[in-house]
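What follows is a group of structures, each given as structure tokens.
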Structure 1
Amino acid sequence: MSGQHVVYGFLRPTARWMLPEHSITVLHYESEQPPFDLLDAGVQTRVVSNQYRDWVRRAWWELRNFGSVSREIGADVVLSVSGAVTPGCPVPQAVLCQNPWCYIPQAQFGWQQRFKARLQRLGYAKAFRNADMMIYLSGHLRSLYQKGNPGVTENRADIANVGLNQDTFDTASEMSDAQREPFSILSVSAMAPWKGAETLVEAVHRLHQRSIPATLKFVGPWPVESYHQRIKSLIAAHSLDDHVQILGKVSDEELHRLYATSRVFSLMSCCESFGIPAAEAMAFGTPIVSTNCCAIAEICEGAGRFGTYDDPEWTANALESALVNDTQWKTWSDVARSNASRLDWQTCAKAFQQIPGLVKH
């Protein structure tokens, strides 16, 4: 879902300045039709069978078909959203880079994931050398590509931060006076094993040892069930069942309510190319506690504290500041709203006007 938020979020303002003088065709899986507002605006589509959703099969399909599809459409330029160039493409390519995972060893578990990461790095290296333009979601992500490809410089590059939807800004404004729940911590993400959920649970345990009655809510799916069970066991081992809730997926309305009423947002992840939930939390004036090894520290600069991955003691200290120090909380909250105000899609998508082969009207 975050990938669709990013791609279609950028595509909406891009379509406004391209159409109808130019055309846009989106290749998509049969189960993932683009939003109706883009179709109504004149965006065209080509369907690819769901049998190619697996990354290996998708690569095979691209190798065999992409060149002919591009020629059939009459494409003048191709935007790849996978972080890699598409083989067999007969026209210039711009590459949207969204995924830092293959550059983060701590996020890879087992030989199969390490093998996949190696293949991704090879693909990303080819894009870094050959793409006509590279567009990164953050400076942090660009630095990972640069470190992974020493001695090479992109042909052209720009940073395009992810925008927030207007309904997020509208709801944040409507709920600006919402009462904050005392000592409340919110963590929102797809809770993969590198998201640092155990660090947060351990930090809450330390806060309770300091007589700070912190509560923690996890929102989002758990793609690895064994990790889900591990966190539940850790919660039980520290007798935190009444203080830590695993809510799973919630409605947009409930998510916005949680952003508005929580005292602090925290995600102690080692692998984020941007950090959409943290940015959304900032729109509601919610301070951020996160790591300094991912893009969240860049996107949320000044809106909280950012420290070492996998350090429950540091995390507990940072959370304590946000939970009990009202003066500090107000400073961080004001910076958070200011940071978020710059993340409108029209501004964030300006980099796409610089793609070679496209002319802004």
Structure 2
Amino acid sequence: MASVIEALALGQGPKRVVVKDSIDIAGYPTRAGSAALAEVPPAERHAEIVERSLAAGYRLVGKANLHELAFGMTGLNAWTGTPQNPSFPEWIPGGSSSGSATAVAAGLAEVGIGTDTGGSIRLPAACCGLYGLKPSFGRLDRRGVMPALSSLDCIGPITADLEELIAFMAAVDPCFVMPSSGEAPRLAWLRVAADDAIQAAVEERLAASSLPASPASLALLEEAYGAAMAVINRETFEGYAAWRDDPRLGADVAKRLRAAGQTSDAELREAEALRRAFTAEVDRLLETHDALVLPTLPHAPLTRSAAEAGEQDLMISALLRPFNLSGHPALTLPLSPQAGYPLALQLVGRRGDDAGLCRVSRLLAGAPRANATD
């Protein structure tokens, strides 16, 4: 099913982990799912997240597939093969951490380690009916992760069980400590553009939880999406300078890289100004609320057949990408797929308060789901 592109046997622990192939594992090449990197030498040392996972007693069982160069949202990959979405076979697995999510959904591992620069953990987790956390920016060390420099990218876990996700974060980050139970968290229910079925599912989950939620909005949300696109385009173009003209690149990634190279210095300056303004706006809202609630996806993901026919949908990340720009932690949790396609709810927390965000997620995840089929 192409979730795992190379089997591993590192570590002796009972919990299995797959690692996205944009993350270094000593003795194995890091090819980022690209034929252009087919001849790169093996990594000389483990990435920091790999070292921490092994030290915490996890067992690494595979290098996970991905959308080429981690620069795409569908998860399709013509060179390594496209992972099958075990939970929703008609739909894309989601990118770019497609292999990390599908391996977990298929029961091949308890934890899939992915990276999220514009939704690349939360999107595949949502598409596959899983939990996925983009930690606060800088929370988990990116040493040994491609591209080497990024002001957006975060390493994080994908799991089928929220407690598994929490346990992994506590194991690899000594500063991650779950808060003791206290007052009910105050939630801000963001008004965003999303399909009616998605909004209804989020509303149902909130109602079932009985947690207090007040309507709110972020005026700069849409602009933050555009600013995040400008930043990722410039940083990805520069990060893959050695391979961006390689004829072995997949057509979709080559096209995106060419377009990314047109990002101007003026656009980047505007994006950085918007980053500061949007970050401050989110911070202000979180002064009076413990977490923001919104859909993970604004509409149904592409079907696999539509993606294979060449359709693209970068706007599937419209509610994800802004929080890469701001650096706030964001976690997606699955909802009952009553609309016939994957549904998920996203929570956003204060910067640095990843454990507090997980506490809110635990309260929402424990709420009963009417007509649940998953």
Structure 3
Amino acid sequence: MSYSAMKGNSRLLSEDSADVPIISLLDVTRFEPRKLEKRWLNICDTALGPVNLPIFAYRGRLPGPTVGITGAVHGNEVNCIPVIQQFFARLEQQHDKDQSTSFAGTIIGVPVLNVPGFLDSVRSFDGQDLNRLMPGNPLGTASQQYANRIFQEVVVRMDYLFDLHTASAGRQNSLYVRADMKNPEINRIAGTLGLQIIVHNSSPGGSLRGCAQRKGIKAVTIEIGNPSTFQQDLIERTIDGICSVLTTQLGYPRLQQNDTKQHQAPIICCRSYWIFSQTAGILQVCKRVGDIVGKGEVVAEIHSVFGTLLQSFTGPDNYSTVVVGLESNPVAKLGNRIVHLGVIGNEFLDDAHDGHL
């Protein structure tokens, strides 16, 4: 962990949130019911002091399932943060407006899981991708131990999980859900979110979602657009989707929606895959995220620096696809990811991966 990250965490504690208590154990039964609680959860220590996770929690009047919303396991996934901030602000506002509003269970939000990565504006933790190391190892490297603390102290306490992400640096994402659509309850949750695209994706080992699902947690991954930026339209639509799931699937009181626009039903994909470059040059992607790709239609081209066409990428000839994500850096190297295509259909396989892990 860098010195700047450690100093940044100290400033957050001393200046921005001095009155927020620090806890060493996330025990939601100690939180006052029907009140928005904020805590710093001590996740590990360094030679310069503690590293603490910011925690939001709202506990219902009655016991029930615990719903988790996590963000920024990659430090540059900042779209996730206002989703959780604004969701809990909306929950608190609804409670202040209607004192009779209540629900059974607890909602926990962790806007930043990768604190050092967030403070240094980098995707990784100590050079490692935390979303490849779950559930971690208490006797392993620094990144493995940090992943293990996150998983054991936070994730295993949840019954449902919305794991929020964005594209990585130099790429763009649609607003889409990765979910194991073979699981009936997860299938319903993914559909109720009402986002742009649903991609059936098996629960991969090493990922937060995959390891959570192996613990019996009903988990989905929500990809919210692009890294290192705020996209308010996608943020509001994600919050509304989570609220819809809480209301229709888990029986929570209906929360006010901010995004009143009518949206098309999500495009359902039975699997997805990335197209990779076989040469280097100047990349031009001909489609935008969310666009349908016709059979054999050109989606991207690579030209030489003199303008000669070197490689053309087309959609498959035997089925239709949709652009889930794409490379936004026009300088293409050999083996670069170019376009992430979702195969439109609802015949879900037991083992479906997109090459992401």
If Cα extents along the principal axes in Å, for residues 239-342 alone is calculated from each of 1, 2, 3, which structure is the one that comes out at 51, 42, 18? 2
Identity of the structure behind -14000 (criterion: helix-only ellipticity at 222 nm (-39500 (n - 2.57) for each DSSP H run of 4 or more, over all residues; to 500), calculated), options 1, 2, 3: 1
Of the structures labelled 1, 2, 3, one was used to calculate distance in nm of label points 7 Å out along Cα→Cβ at positions 23 and 319, giving 2.6. Name it. 2
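Throughout, read-outs are computed from the coordinates displayed, never taken from laboratory work. Keep in mind that this is a model prediction, so the values were computed, not measured. Cβ atoms are built from the backbone, for glycine too; each structure is taken alone.
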